[in-house]
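Listed below are the structures to be examined.
What follows draws every value from the coordinates through simple rules; no lab data is involved. Since this is a predicted model, take the numbers as computed values, not measurements. Cβ atoms are built from the backbone, for glycine too; each structure is taken alone.
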Structure P
Amino acid sequence: MTKKNVQQLQYKKYIKPSWAPPDWVFGPVWTVLYAIIAVSFGWVGYEYLQNALPLLVLLPFVLNLFFNIIFTPILFGMRNFVLASVDVVLVWITLVWALWIIYPIIPWVAYANLPYLAWVSFASVLQLTVARLNK
């Protein structure tokens, strides 16, 4: 059994609100979002490496990727709902910070990430609800 299958089985066991999307929705949504993230965050990284952006502009993008990446191990590896809830809020905060700081410089990056912001906003509420339901 693959790690992904184990995670899916674990998620199915969690108590979820009635408005939670079906499990199969997460894969396609994150596939599209990771493509957007790769192109737009990659562009920000490229601009930083070309000395066109200061570190302060790059920082929230790097932090966002870090918090995004550690969410799955926290929730499914450690099975820590509280820490996963803190992490998803940090994903949201760093994304808002990133979009706010990049908009005046490279507006298309902010616009391209609006679907990511919408999903992370929804996912944050979902994670906080799941954490409360699975105390």
Structure Q
Amino acid sequence: MGQQQLLLLVMGIIVASIAVVVGIVAFQEKMRQSVSETIVSRNLEIASSAVFWKTKMDPFNGGNASYAGLSENGMAKLFMESDTYHARFEISAATRTTLVVSGQSSKYPEIGARTYISQYSVDSTIVSFSSEITVED
């Protein structure tokens, strides 16, 4: 082989290697984004169940127009699992009119999401990629 052909071969290998590394990094970022979206989706499921629970006027299985009953063992009262394949969830705070639902990824512990519910609607959701949101054991 000529010197030019060897140079082209080496340059081709370098370009292909760079493309593979960029592809791996892009895939990892997409996985992190997918995990955060899964956590937010589950937070919204929990919030929806909590709003339904709040509207029940059953003294043994309902909120009677208050989230306060969910402050202790709230996930069990909603008949929802705290641990899933992707993350761990908890009801961080519950008062008469507000509720805070938190989730933290199992695979990427630095990823977490917190959803704030006021009255009967979602007030806001915060997603963190820097370990700012954690879930207690």
Structure R
Amino acid sequence: MVTQKTATFSIGDLAREFDITTRSIRFYEDEGLLLPMRKGQTRIYNRRDRVRLKLILRGKRLGFTLAETGRLFELYDVDKTNTSQLATIKQLISDKKSALKQQLDDIKVVLMELDTLEKRCETAHQELNQ
């Protein structure tokens, strides 16, 4: 259903393009993140919906929640100058980086504990085999 004049897309078009299920797209619609037009039972997505879907998927890869992505969409819809949106994005990025750094620190601690436990097990195993 992709047309150059109107740039509309079917749910199948978007699912194939982004390698996701139509069910996922309907879920994002149910969450209010996509707002396709309807022609009977058929959903007709426009360029805006396509861009939003791309942003949803990118945000997911970066660890943003759907609520955070939805918040950014709302800010953009209200503030076309992007001032609030950019400030919010910067804060979300900062928060996400802090959370990831904390997770990395936690992972390092767990790895050290596992190394210690592994060494103890090796020592105990050697003592049992003597």
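The table for this structure:
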read-out	value
Structure responsible for 0.5, with distance in nm of label points 7 Å out along Cα→Cβ at positions 18 and 34 calculated and labels P, Q, R on offer	R
Value 19, calculated as relative contact order in percent (Cα under 8 Å, 6 or more apart), assigned to which of P, Q, R	Q
Which entry (P, Q, R) yields the derived value 4.0 for distance in nm of label points 7 Å out along Cα→Cβ at positions 26 and 74	Q
Computed 1.60 for Cα Rg over 2.2 N^0.38 Å - originating structure among P, Q, R	Q
Ranking P, Q, R by distance in nm of label points 7 Å out along Cα→Cβ at positions 10 and 114, the structure that comes out highest	Q
